[in-house]
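Quick heads-up: structures coming right below.
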Structure 1
Amino acid sequence: MNMNKIYFDNAATTQIDSYVIDVINKTMTGNYGNPSSTHSFGRKSRTVVEKARKSIASEFNVSPSEIFFTSGGTESDNMILASAVRDLNVKTIITSKIEHKAVLDVVRFLEKTSSINILYVKLLENGGINYDDLEYILSKNNTKKLVSLMHVNNEIGTLLDLSKVGSICEKHKTLFHSDTVQSIGRYKIDLSNINIDFIVGSAHKFHGPKGTGFAYVNKELNLQPLLVGGSQERGMRAGTESVHNISGMETAFLLAYSNLEKDKKTIADLKSYFINELLEKLSNVKFNGNCNSKDSSTYTILNLCLPVSKEKSVLLEFNLDLKGIACSRGSACQSGSTGGSHVLNSILSEEDLNKPSIRFSFSKFNYKEQVDTVVDVLRDFIESN
């Protein structure tokens, strides 16, 4: 048994690229001025921040003035949803029950505190959005509306058709926000061709540093800041910018998109190999949310329901961790909860919910020998008494 550690939890966070670390270290050493200061040290740091803003805006075909730096996806989602209700007169939010908690918990909080109406679009059996139901909901509601649907589901990998939802929202004069945390750096998103008002990104999901991210906000929408106490980020987000992390995020972002097709093929091939090995060597494994589909699921996530009893399943994570394998039974943001995955609870039968489901998520740093080891460990565990 190869006891080298195997990291298959890239949907939770990714290994920071060594080149990104070098850039961060260099920036910390040479650009320690406050970017809001007007002297040469501050101006030097301001140049780093604005260069990163232009890089990100250029990839999305938007204006740099529409990119705001934040601490990550959760803050960005909070800022957009809370500010839209407060500043844009949004009275109804349409979302799904399998969104990330950074969206679900916010809309439920807003429902209690701002007296807005929350509607949940119906799901298909694979966890996909029922677009006909979305159209129906929007056609029957005359209030100011906002749709919030994630691009790539972080647990089962289900893909949303951004263009289709954007067109539906445009038809019904509805704002559209998408949590794109899992897709930034993995999919090209041309915001000049999609009717979408808000997206978000988090650097640690694409081999950048933790604690930094961004929000795109359509410049035609007059949002006010959620965090106050300073005029940073053109008044939209108070607090001194983390110059070294923003520089690291820009580097990781540019690396991700310059190598996108090569890395995508490598990772997609690895996922296909994993699926084929599972089908060949294990019996009765199910793929949650049709995550084995190349058309309806992302190439980076595989969520399995394993033929193991409820009693034995409590040992699965321990056994994998003991063998040096990192993966996840649900979203890392809620792995300490006892209620199980809200995503799987929404799409699986009672019978399958009593079996263990495990998520493997991949990056450019993974390779086939790691898959071989994991499949062998799973087979041994399932077949053991």
Structure 2
Amino acid sequence: MSRVAFLCCHLTGTGHLVRTLALARATAAMGAAAGGEVLVIGGGRPLDHIDLKGIEFVQLPPVQVPDFDFSTLRTPEGAVASDAYLAKRRSALERALTEFRPDALVTELFPLGRRILAAEFEAAIAASLAANPEAAIIASVRDIPEPPSSPGRLEQAAGRLRRLYHALLVHGDAEFLPLAATWKLPADLAPMIHHTGYLAGDPPPPCDAPGDTVLVAVGGGVLGRRLLALAARAAALSPRPWRLLTGGPDAADLARDLGERHHRANLTATNLTVEPPRPDYQALLACAACSISLAGYNTVLDLAGCATPAIVVPFDEHGEVEQVIRAERLARLDGFTVLRIDDLTPSILAHAAETAATGPRRAPLALARDGAARAAAKILELAAK
């Protein structure tokens, strides 16, 4: 019997928690026969549209970075998280791990990211080892962690891996985008790095009769606001129906505001629908005439599983390059058009959407999608040792 704890703190978008939950469910399913247990500890804001059914979940007092100032943690109300607030988080975290006594602790993104929470992650590792000195400490990162900004940051992460960790699981396909493309870790760490494949569910069934809708989606987080505003204006220049899916904690309010603004400016236009994230997004995507989206991890996996022509606009604000790297890789493939937000106008976007929608469907991408099962097997192997 193995007890596995997952620690995740999403600060802006939702992908970090989505991946962690997928990995936790796969680990729970694989370990169930031996009586294993799984615990997920979340440090970001609660997400109403995320299904936690069947998962033992501990919510810490949440923090966020709504303005991409990663030097300042804030509460859900927008106040700077005080020392007392962070101490309360740390106490809850240590208590949860002490009571659970994990055989393995999986830290999402750290130590390649989340430096602002380094003391908290190290406290979690210490609490796990105090409760169980034989616990395996495992890092879990997406295909493209945001590249290190300096050699010092690279060496700091490498030092923590050497000192604290037993393995680094990279949830990507090394044939498509290896970790070394963005993080050139020292050679002595190579034996602990394992590319698991992408954490992806089954792709939606092919759409027998694609429609004529342009589907615009920005994920469940706060990214992509500029793209949504441009898309709403582009819809007024298009003969097609456009459906925009908003994101973030204010998704419903944003959807209402965008829709009202569009209809005030285009009183006779009826071709725009704006709404919060939908659980049937993958089915909508499979049958859309074309897709317009960011280039986040989960978004690209959704695109990979279908044949819908795709326009990808990577998020590149505040010095972020992760999505740009992923989009540049997609740009080499048929059926993907990559545009940059600073180069876009409503007319350019409307024209690009029409070109994509009237072009051929594309072949789904042959990515390794079994990363959840492969990662779960590795976690349980390490936990058993």
Structure 3
Amino acid sequence: MSAHRIRFVMVGGFLGAGKTTTLGRLASMYMDQGLSVGIVTNDQAEDLVDTNTLRSQGFDVGEVAGACFCCNFNELMGTIETLGTAQRPDVILAEPVGSCTDLVATVIQPIKRLFDAEFEIAPYCVILKPSHGKRVLRNESGAGFSPKAAYILKKQMEEADAILVNRIDELDPAEVDELADLVQQSFPGTPTLRVSAKSGEGFDGLFEFLGQQGDFGRRVLDIDYDIYAEGEAELGWLNSSMHIDAEEPFSLDELLLEIVNKLRDALIEQDAEPAHLKTIGLWEGFFGVANLISSDTTPELSLASGYDVKSIELIVNARVACDPAILEQTVSAVLDDVLESRGASKRDQQTRSFRPGRPVPTHRFADE
């Protein structure tokens, strides 16, 4: 008798949409049912806040770094296999890079064609990020991103089996209605679910939706890879990790929030729109996370540690519509300022800043 098929649940969405929080909540729900769960995160470089956040919450996490799932398909499958060495997972939750699209043709269809005996595909859900999503769907000129970057956000939703309007706990009911209406106008017939990854509202319905059996992941895009590549390349990418030491204890949560606040202010001064800023501080089994999802939203402490510390591992991830060299200078200046005020210093810093390269998928199945 052959081994059971693994349920493959991929959740897409633009940078800062809430994918990591969504995957963490879904993982807990599957585990509450007694199922074994593996999570695969994805980024263009190492030192990913998302991976550290999920691992710190006790989940079994593998990371595909250096390219998106579509361009690193073999590593995606190898990472899933590695997660299954101790116990074959019942469910794999996959989080693609937030600037990536065309995932039905380059990830879901190849799994169906090449690994059908091992996997069953859940409905492919894409999270709508309210802050940028509303402006892009309204076709507002001041959306914070160029039309080419907005093209990616729209294409992500076009290939979805369902679109999730997230952060409903932060929005007025009228705003949620407006977002749902905009989604239906732009993508008629696509199921729209209203959820809050943070509070869990709407997740029972989402969990039920993901449990459906059927032929999902069929909306293969008609996509212009030149526009797609140029839209991705407009984003500066920075991943930086370091060790922080201070003579006197300081509040970890206040440090993280101040880093994100000062980065936001510095980027606004440069007219550089943040797609997502995240920072995590880790020390001896506890951690805190702060993030920002757009220039017109408030930075938030998404996971509080409640600790004072003298020493931490710090990771900063920044995805911003600006030149990577300028982004690196800005992050460095903010960190120096924030650490100096606490009499703290950094060591063993590793930083990588770049523009994402042109996506070249390992496989692309455009025909049904």
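Where a number appears in this text, it was derived from the coordinates with a stated rule and is not lab data. In this text the structure is predicted, and so the values were computed from the model without any measurement. Cβ atoms are built from the backbone, for glycine too; each structure is taken alone.
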(message) With distance in nm of label points 7 Å out along Cα→Cβ at positions 77 and 277 coming out at 2.6, pick the structure among 1, 2, 3 it was computed from.
(response) 2
(request) Using the calculated result 0.25 for FRET efficiency 1/(1 + (r/R0)^6) of positions 45 and 133 (r between Cβ atoms, R0 = 41 Å, to 0.05), pick out the matching structure from 1, 2, 3. (result) 1
(request) Using volume of the Cα convex hull per residue in Å³, for residues 165-300 alone as the calculated read-out, with 141 as its value, let me know the right label among 1, 2, 3. (result) 2
(message) If mean count of other Cβ atoms within 10 Å over residues 197-204 is calculated from each of 1, 2, 3, which structure is the one that comes out at 27.1?
(response) 1
